[in-house]
Structure I
Amino acid sequence: MGEDLFWAIRGGGGGSFGILLWWKIKLVPVPPTVTVFTVTKTLEQGATKILHRWQEVAPYIDENLFIRVIIQPAKDGNKTQRTITTSYNAVFLGESRTLLQIIKKSFPELGLTRKDCQETSWIKSVLYVAGFPSVTPPEILLKGKPTFKNSFKAKSDFVREPIPETGLEGLWQRLLSEDSPLMIWNPYGGKMSEFSESDSPFPHRKGTLYKIQYLSIWQEGEKNVAKHVDWIRKLYNYMSPYVSKFPREAYVNYRDLDLGINTKNSTSYIKASAWGYRYFK
């Protein structure tokens, strides 16, 4: 294998450069006990201010702690109206006692308690983050069966500056106007920032605070495709001032055909650069 190809496959995304028949993986140590938690805050519980603070904390917090945020509308208790929920879904490589000390120092706004924490093994934390029930055996990961059967449209962004509270408030209005939207914010920083943009084809490194995945989900098949796709495109346009620019970066494994596609039997470097520049800079 040539050096250029070896460089390219280490971050090029699935199917970009070829098919791998075998590979070596360097394992890293994990402690016998890890801690997971999910803490949910609604607008009525100060979700906007807490999420704004998360943007300032999550990329720089202890490297053994990963806190992503899952954002979606939900019913406000017994009321008929909906609110926005922000669920802080986390994995810490260590015991809950140490985790609580870190949160108390760096992110007290979250209000994490010992009752919120669940100590488990690393492999079971994978199941937890994937949303499997607690009784699910790890062997389920070997089956490779899709668990997501609804229709959906997804897009992505990378954020380099915290979104102001006014921007978040506008975002809430747009999420509440859609049937089943979902956003997932994954923090970067940590090890991601220790490599330069050119070390691999994956360039979203130092300076990236977090990645956003946008989803519109529906069950009507092709009946209302245009409605849901139009909604997510408008949301994407709304987010333009708050995300990376020149280029507006995108995550290669959330393939977004809105960015461009290769026409069968008629493609070129120039045509492919329309989307390639967004994924790989």
Structure II
Amino acid sequence: MSETYGSALRKAIARLSAAGLDEARAEAKFLLLGACDMSSSDLILNEGEPIPVESAARFEDFLQRRLRHAPVSLILGVTDFMGLSFLTDERALAPRSDSERLVEAALERAPQMAGKVVDLGTGSGCLLQSFLHERQTWTGTALDLSPDALSLAKENAARLKLEDRITFLQGSWATAANAIAEADIVISNPPYIRTEVLDELDPEVREHDPMLALDGGADGLIAYRDIVSLCSVKMTPGAWLLFEIGFDQAEEVSTIVSGHSFAELSRLKDYSGHNRVVLARKL
């Protein structure tokens, strides 16, 4: 008799648990749903039904990849963020739920009237594109040093029908200087991991995420210094600058920002209670 969806799920949970994966139950379910192209309600209704041979083979492939520490987001090829689905692969960091707080904070400071937003280090495009999805009259500029990341961001923009409202730039932070000068909001989730700890990261990150998007230099703060220096010169008075930060970087990033011509400096926590966003307004 063919294996059922329910029995396959239970065995997968056991295998992932035995491998020491903390989120074994949730990950096994996500992988099964992805392999079988079904929803959670479909799984409940069909738990006792046999899995088609092709779906079972795909599920086994997914499990093998996860056991080799490939991230679930890369295995499935898509990640949900702010209620939208983004293509996900090794060209850029996968969208992470912690980053939603940055988008929410930007939206809170973005009136419904037309405006311009710049995303420095756009990666997959999830920050800028989630913002623009909620602010239909705004336009945006997406900058990244990596042409690979920009290609992924363009694919996501096309899927969301946002490409006509986004200007894509490839280059250093200064490449976006003109866009920054016209922006009402500048957002950035820059590289912020200290170089010396990169080798200590989980294999899911170390072996699959682009180092360019992770390495923040000796103290993890190089990008923040460079961006703040640029924005302090180029930004229009009244415009907002919002950063995502590492959970232990709030004090240091706040100090960098406060040393330039910004006011209304504040910090916001994510839904795990960690400092996640530093923001300020240009004087």
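Quick note: the coordinates plus some simple rules give every number you see, no bench work behind them. Note that the structure is predicted; figures quoted are calculated from it, not measured. Cβ atoms are built from the backbone, for glycine too; each structure is taken alone.
Looking at structures I, II, which one was relative contact order in percent (Cα under 8 Å, 6 or more apart) calculated from, given that it came out as 22?
I
Volume of the Cα convex hull per residue in Å³ was computed and gave 131; which structure, I, II, did it come from?
Going through each structure in turn, the value belongs to II.
Can you tell which of I, II yields 1.10 when Rg/Rh (Cα atoms, Kirkwood Rh), for residues 47-94 alone is derived from it?
I
Say we calculate mean count of other Cβ atoms within 10 Å over residues 199-206 for every structure; which of I, II gives the highest result?
Evaluating mean count of other Cβ atoms within 10 Å over residues 199-206 on every structure, the highest lands on I.
If helix-only ellipticity at 222 nm (-39500 (n - 2.57) for each DSSP H run of 4 or more, over all residues; to 500) is computed to be -8000, which of I, II is the source? Kindly include the intermediate steps, with their values, before the conclusion.
Numbers: I: -8000; II: -12000.
So the calculation was done on I.
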